[in-house]
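Down below are the structures I want you to see.
Just so it is clear, none of the values below were taken in a lab; they were calculated from the coordinates. All values derive from a computational prediction rather than experimental measurement. Cβ atoms are built from the backbone, for glycine too; each structure is taken alone.
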Structure 1
Amino acid sequence: MMPLVLILNGPNLNLLGQRQPEIYGRETLADVDRDCAALGQSLGLDTSLRQSNHEGQIVDWIHEARDRAQAIVINPGALTHTSVAILDALNAFEGPVIEVHISNVHKRESFRHHSYVSLRADGIIVGCGTQGYQLALRRIAALLGYSAA
C-alpha cells in the first residue's frame with residue numbers, strides 16, 4: 001500500500017481556472033488533481049485531493065488525516081491569513097506538511113504576507129502556479145524517503 005498524501009484546498013479554489021485567471025492561471029482543480037495523481041503514482045504515493053469553502057470541513061479532514069495519511073499538502077486560500085483553527089489542527093498532525101500558494105502572495109496585498117499555516121509547514125511553495133502542487137509532492141516524497149523522480 002502506497003503512502004497517502006492528502007491535498008487540501010480552501011475557499012474559492014473550486015473556481016480555479018475561472019476566477020482571476022491573470023493571477024491563478026487557467027488550469028482547473030480537476031487538472032491539478034489529475035497531474036498530482038499521475039506524479040504521485042510515479043513517486044510511489046497515493047493522493048487524495050479535496051476542496052472546501054468551509055474552515056470546519058478542512059479542520060475535520062486534517063483530523064481524519066491523523067489516522068489515514070502520511071503527509072499533507074495544503075493550499076488554505078484566504079484561510080491562510082486568518083485560521084488559527086487550521087494551524088491547531090495541523091499541529092496535531094505528525095507527518096510532513098507543505099503549504100502551497102499558486103500566486104506569489106508576497107507581491108500582493110500586505111495582509112496576504114502573513115500565514116498561520118507557515119508556523120507548522122515543513123516547506124512553503126509560492127508563486128509557481130499550479131506546478132507548486134507537483135513541487136510539493138516531490139518534496140513530500142523526499143521527506144518520506146521515496147524517489148524524488
Structure 2
Amino acid sequence: MRILLDEDVPRPVVALLRHVLRGHDVDHVQEIKWAGKKDLVLYQDAKRAGYDVVVTNDAAQMSDPDECRAVKKTGMHRVSYRQRHPGLRGLATAVASLVAAMPDVVAELANADGQRLIAITGIDPTRQRYTIVDPRRNPPPYWPR
C-alpha cells in the first residue's frame with residue numbers, strides 16, 4: 001500500500017511509520033516536492049501517482065464541499081487525526097495516536113472493498129498513562145530487600 005502524509009503531518013512521523021508499516025511505502029509531501037499543493041490538486045495527483053491513502057491533520061477539509069467531492073472522486077482512503085492540545089505535549093500525543101493506530105488501519109484497508117474514511121481516536125494527554133513507585137516506601141514484590 002502506498003501512503004502519502006499531507007504537509008500538516010509532522011515530518012519526524014515518516015521514519016516511525018516506515019518502521020511500523022514495513023512492506024508499505026510511506027512518503028511525505030515535502031519529500032516528493034508537493035508541499036504547498038492545494039488539497040483539490042493534491043488528491044488528484046496522489047491518485048495518479050498510485051497512492052492508496054492520504055493521512056492528514058486537516059480537520060476542516062471535509063467541511064469544504066469541493067474538497068469533500070475531490071476526496072470522493074479519487075476513491076482513495078483518507079485517514080485523519082487531530083492534535084487537540086497545544087504545544088509539544090499535544091504534538092506528542094497526536095503523533096503517538098497516529099503511529100499506534102496505523103498498523104491496524106492499514107490492515108483494515110488492505111481488506112477493504114472500497115473507499116474508507118478513517119478518523120483516529122487520540123490519546124488523552126489529560127489522563128495519566130504511567131505509574132510511579134518509590135521503592136523505598138512501597139517496594140514491589142520483585143524489588144530486592
Structure 3
Amino acid sequence: MKRAKKKAFSEFIAQKGLKSTRQRDIILDFFLSSSEHMSLEELYLKLRAKHPAIGYATVYRTLKLFAESGIAREIQFGDGQTRYEHVTEGEHHDHLVCTRCGAIAEFENETIEKLQDEIAAGYGFLIKTHKLELYGLCAKCRR
C-alpha cells in the first residue's frame with residue numbers, strides 16, 4: 001500500500017509539472033510510516049529532529065500536495081489545528097477524540113454505518129460521504 005501511495009504521489013507531482021525532491025520523499029516516507037493524525041507543526045518538529053535542513057514551508061507545501069493528490073485528508077477536530085491522515089481507497093473509519101489530551105483513536109463499526117444508511121434512506125437521502133467524531137475523555141484521562 002505504501003508503494004502504491006508513493007507511486008500515486010509521484011504521478012501527481014509529475015502531472016503538475018513539479019519535480020521529485022529528496023525533501024518531499026523524506027516527508028512522504030515519514031508521513032506514510034506514521035499512523036498518527038499529525039498537524040503541520042507536529043510533523044515538522046518530528047522531521048526536523050532527524051532532518052534539520054527541511055524547512056517549515058516545505059513541510060506545509062508538501063502536506064498540501066498530499067491532500068491535493070488524494071493520499072492524505074485534512075481534518076479538523078475543533079482544536080484549531082488542521083491534522084492530516086492517510087486516505088485509503090474504499091476504507092472508512094470514524095474518530096474518538098479526547099478533549100483533554102488530544103488523543104485520537106480510529107474505529108469502524110458496521111452497525112453504525114448500517115444505521116446511518118437506514119436513517120438517510122428514510123429521508124430519501126443518498127449519502128455521498130460522512131464523518132463521525134465523538135468527543136470525550138480517553139481511558140487514560142478518565143483515571
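Match the computed value 18 of relative contact order in percent (Cα under 8 Å, 6 or more apart) to one of the structures 1, 2, 3, and report its label.
Checking each candidate, the match is 3.
For mean count of other Cβ atoms within 10 Å over residues 62-69, find whichever of 1, 2, 3 sits highest and give me its label.
3
So if we calculate Rg/Rh (Cα atoms, Kirkwood Rh) for every structure here (1, 2, 3), which label has the highest result?
The structure with the largest value is 2.
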